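These notes open a run of structures that come right after.
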Structure P
Amino acid sequence: MSTGGGTTAIVAALAANAGIAAAKFVGFLVTGSSSILAEAVHSVADTSNQGLLLLGGKRSQREATAKHPFGYGRDRYFYSFVVALLLFSLGAVFALYEGAHKLHSPEEITSPVVAIGILLVAIVLEGFSFRTAVRESRPLKGAGSWWRFIRQSKSPELPVVLLEDSGALVGLVFALAGVGLTVLTGEPMWDAIGTVGIGLLLGVIAIILIVETKSLLIGEGSGPEELHTICTALVGRGVDRVIHLRTQYLGPDELLVAAKIAVPSTMSTAEVARVIDEAEARVRGAVPAARIIYLEPDLDRTPAGTI
């Protein structure tokens, strides 16, 4: 996996969530808190998700074949999409079901001190994982907002981990509030309400991930800034203008560029070949992800217009 894949953030999240899941299950067995059970299932889902992200990164490195001539870079998108579905089904749906069940049949929490202690430890561990994800993401985020990074990143793993970890931290606060209010008021319904809150939170995060990873999976092109960079790199030294341009990400680190370029009618075949080679080199220098480039030379028969 490339540096952009955020392997460090995934491994940190995997280790943290595995430990947290075990602690939460022990806490549920001791206390009977539905909030802690929902959080335990959430952590199991997250642990599985990190494993899937690592698997997707590994499988995406396979060499291209005759059946898959552009390689397997989109495996990272596929497994990220599966992660979003798992987060929705295992995390959100289970938490909503458990919360509704406990609202209908409230149960007392035993050993609330144990529950609160486990939740506080989980917050510390999740905070460590979240901090790692933020540190790994910051160089790729640049000056833009975090929401823009999540929406526009072509590397799916870091946005997934960021949303998972931030959702886990907020979910732990919900669980802590549910347990705390139950202890203070003696009303078990607060624990159930906290569980429903966790389910709704995970549902929102899962839907965001499903929408974003689906867009990557079916094929996204370059953004406006990158398109401008590619056009600027193409024009000049024998290329009069770009007639039209199409791009598509075959994987987070591999961009397909196909363009029809206008060249002078006086050029010989050898000169056109040289111009194309130089244009390809300029594009790769400006956009390193542009590994596959197809340029079609043509005469400029129409006025400059929309690409």
Structure Q
Amino acid sequence: MTGKTMLEREETHPQEVAGEKGGRRIIVMDSARWVDERNRDRDVVVPASYIGVLPARMVAAHRPRGVIGHDACLGVEGAGVAGLWYLEALGIPAATADGMSAELGNGQDLYENGIISRLNYPAEVVGVRKGMSVSEAAALMRDIDPIDTEVGNKVRRKVVETLPNGRRVVVTDSIVWAYPEDAQVSVLVTAGHTGRSGSSFLLEANPWGFICHDGGFSKNDSGVSGLITTAEHGLAGACIDGSTAPIGDAFRGYEEGTISICNEPAARRGVIAGMTVKEAAHRLLVGGDR
């Protein structure tokens, strides 16, 4: 042995072009290690590595247009997909294929048979969705320019229900992204905790109602303590059950979450523990005067 590392010994990085359009390419390979300077800016790379933090660092160094890898069946602490959010912070669209839909280490199988299981926000913006094929997701990443690839806050906000009187349900990931026009008008479905600091932001925003996350309740029920403070001010609110939707993702909370607890003003509008977040948001919207 000469003492050289494997990285220094490698002379080739096998890559296969699976599709090309307008000078942009989809490149399939067996390992994230084989992403290199050839892929900078123009290529969506499809390596059959897990997309943990380590492979994500290898890939990110070369700034590809997009990344789709393998989720390694998630693993302890979600290590198989943890790199998705590393790449998100850098503005790179990224997704993973379900570990039972494609082979690890086999890029061609991943591209031809993989089904998307997880994705980051930049991938969501270009149209990638859970359950679509890897080949379809790769084509979206290739053909659609992601918006705002700079590092920084990515404000997601969507009006999902509106009444004739102008009241509405607004989904956004944090209460700190409430707008002045939400005061006394919007039911805000967010995904930050409902603790002491969360309640201060809620009172400042003064929405028609709110649903935040329970933070797993946490020590001394601190994750939901803001329900008491907001109730004292007549603000109707409830919490997303942390076992049903992840903290920090209001859109999954709205679509998948259920209610774990609510305050008395929300209960008077018909909200109860166990109902879906979507139903609770509707009840907060149509009920109450204050």
Structure R
Amino acid sequence: MIRSAVKATGQHLTEHLTYDGLVRTYELYVPASLPRHPAPLLVALHGGLGSGLQFETNTDFDGLAEANKFLVVYPDGTPTGLGPNRLVWNAGGCCGSARAGQENIDDVGFVSRLIVLLEHDYDVNPHQVFVTGHSNGAMLAYVVACDDASHVAAVAVQAGALLEPTCHPSLPVATMEIHGTDDQNVPIDGGKGSRDISGTVYPPPVKALETFASADGCSARRTSADPTNRAVTIELWKNCRRSTSVEWIKVAGANHAWMGHPASPGAELLLGKPFSGFDSSQAVWSFLAAHPRAQ
């Protein structure tokens, strides 16, 4: 049973990791108490022009981690020149300085190294390592699953798209995408969003789910309305290998902002007002917790 978020009373750490010649920063939240058995680990990737600390504040995964006893880490992307906390990821086809030819930052390698480090430093269950992300962070989460599935049991994101031209996960990865029908940054049907500032023409987000469903060997797909929330339609791929599943949650009327939580100061100008009728953080953790890697 997934417990609702509570007050985060655990330990918050700002740490550094040198990878590929660069000093990278990440925020780590360790709950006040952890289970006696190995704990799950959630890697949470901020959106473009965000930061680890911003995503930590925006999502309240700390409160869910406290209630459900898992570790959560918020890595920082690459500076853009727009300010120290305006960071981006190299997700293949986006974004900015992180993927520029001169830089071409290896963010997949950074995330993989960070997972290995935390597995060494803490009692992490390697079958319960999960990745979430928003927007540009969601795009990176997909690429991590494509390129390093051995470290990732499941991925659950909001407002993503798969920009990797070839994706062949070495193991099945359970996958969930949450997307608002009114997203003007990463349109639900693909293309260039009217609010997007990266200049990227995105593939339809459903292509990512179809890719993972194919890789997972899923053989059944059905669409249903959520009886508890009239705004939500769910497409579910089932009968997948290793008990994985692939799920697309479409939220009518929602835009690009992380749903169910207040936006960071000034973020509404770029992302729109957060949709209040759906909690992306709760939905993400509910999906991930139900999909450990089959042993």
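Values in this text are rule-based calculations from the coordinates and carry no lab data. What you are looking at is a predicted structure, and each value in this text was computed from that prediction instead of being measured. Cβ atoms are built from the backbone, for glycine too; each structure is taken alone.
In this comparison of P, Q, R, the computed figure 0.94 for Cα Rg over 2.2 N^0.38 Å, for residues 155-266 alone is attributed to Q.
Hey, relative contact order in percent (Cα under 8 Å, 6 or more apart) derived from one of P, Q, R reads 10; which structure? It must be structure Q, since only it matches.
Ranked by Kirkwood radius over Cα pairs in Å, for residues 83-250 alone, which of P, Q, R sits at the highest value?
Comparing P, Q, R by Kirkwood radius over Cα pairs in Å, for residues 83-250 alone, the maximum is at P.
Suppose you compute Rg and Dmax of the Cα atoms in Å for every structure in P, Q, R: which one lands on 24.9, 88? Going label by label, the one that fits is P.
For distance in nm of label points 7 Å out along Cα→Cβ at positions 139 and 187, the highest value in the series P, Q, R is held by structure P.
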